[in-house]
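Following this line, the structures themselves.
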Structure 1
Amino acid sequence: MRSTWRPGRSVRANQREQGCPLPGDDLISQPIETLTHAITIGRPPSAVWPWLVQMGAGSRAGWYSYDMLDNGHRPSATRVVPELQEIASGSVFPALPGIKEGFILQAFIPRRFLVLGWPTPDGQVLVSWTFVLQQVGAGSTRLIVRVRAQQGYRFQGLPTWLSRPLVRVVHFVMQRKQLLGIAQRAESC
């Protein structure tokens, strides 16, 4: 197994990545918040893609983050799960084990991008979560992740004025762990 794992890796998106339009941005035209993170993975997009398509809690491979919080203490997969590699628009990526609600696959192009959306009761997208794979050199990938929230989003029902700063902190902690988890898994194969 190949590994280029480095524990102090940055998940900071550069200025260009923060400002460029990404797939899924159009789902939320006037977000109350946009957070963009990125990591360079020492594997080509084709080696990173399988880890993205199998994300989700419960019967899926996990979120590769803090499993006690988002996967019911069940460890996220450390291998590519063949039966989770087929996806289609409308597929559900369960947020937590034991629930049917979750992120809905809005759009994707294999080995290029995957856009998830959290729906409102009327079917609009309240939160979008985009994963973009960009080839960097011969064998590396820049994984850029962006989350956007629609007007009316309230983290855990909290008022917007409290939700926004709290989400920035919680999202950074969870997103960082997820990006490092994806990188570690992809680079270990």
Structure 2
Amino acid sequence: MRARILKFVKWLLLIWGGISLAVVLALGVIVAYQVGAASRDKDDSASPHDVRYVLNWCRLGDERIERVIHSHISARSFTGDHLDAFAIKISHVDEADFASKKDDPTSRWYRGDQLPPVVDAAVRFVTAWHHEIPWFPTEAELRSSDFYVYPWSIYCHGIEPSAAELIFVRKSDRMVFYFGGKT
């Protein structure tokens, strides 16, 4: 009987030790992640090379980039929550750049004062982050006829966006603004 009890206690302690080791390792990974480079926001550090995908996504072409005026790349959480935003000065923009391409329905620009409902909700989502990126245009500015919006991706829970990647172009001064965020 005594041998059975000792054998049970031995297995109980081995299991407890294994669980404790797993918890300690998991906590170590979490602490390392929080202290590491992925946990730091980076402001105004992006180069034209870093942001070229923005102009390529919306088919304006990265050869137009003159310089990156502002950038914000936030820390990443385990759930993927983040905020990335850029203000990019480009060499030129023409009205023809915003013409819809009939052969490609995914290549669609919308004027800021003529947004369909899902893009309208995404613009509202973007402007909720203004306190973190005060240099980004305000909601009123984004909804004006001077801005065009290119929705690269919008993820919704129900009908409310929980993540969005939008590209905005202000024709008057050849500025491109990118927003990528997830809550």
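Each value in this text was obtained by applying a stated rule to the coordinates, not by laboratory testing. Source: prediction; values computed, not measured.
Here helix-only ellipticity at 222 nm (-39500 (n - 2.57) for each DSSP H run of 4 or more, over all residues; to 500) was derived from just one of the structures 1, 2, and that gives -10500; the source is 2. Supply the structure label, taken from 1, 2, corresponding to relative contact order in percent (Cα under 8 Å, 6 or more apart) with the calculated value 31. Going label by label, the one that fits is 1.
When Rg and Dmax of the Cα atoms in Å is computed across structures 1, 2, the figure 23.8, 89 traces back to 2. One of 1, 2 was used to calculate Rg and Dmax of the Cα atoms in Å, for residues 28-99 alone, giving 15.7, 54; which? Among 1, 2, the structure yielding 15.7, 54 for Rg and Dmax of the Cα atoms in Å, for residues 28-99 alone is 2.
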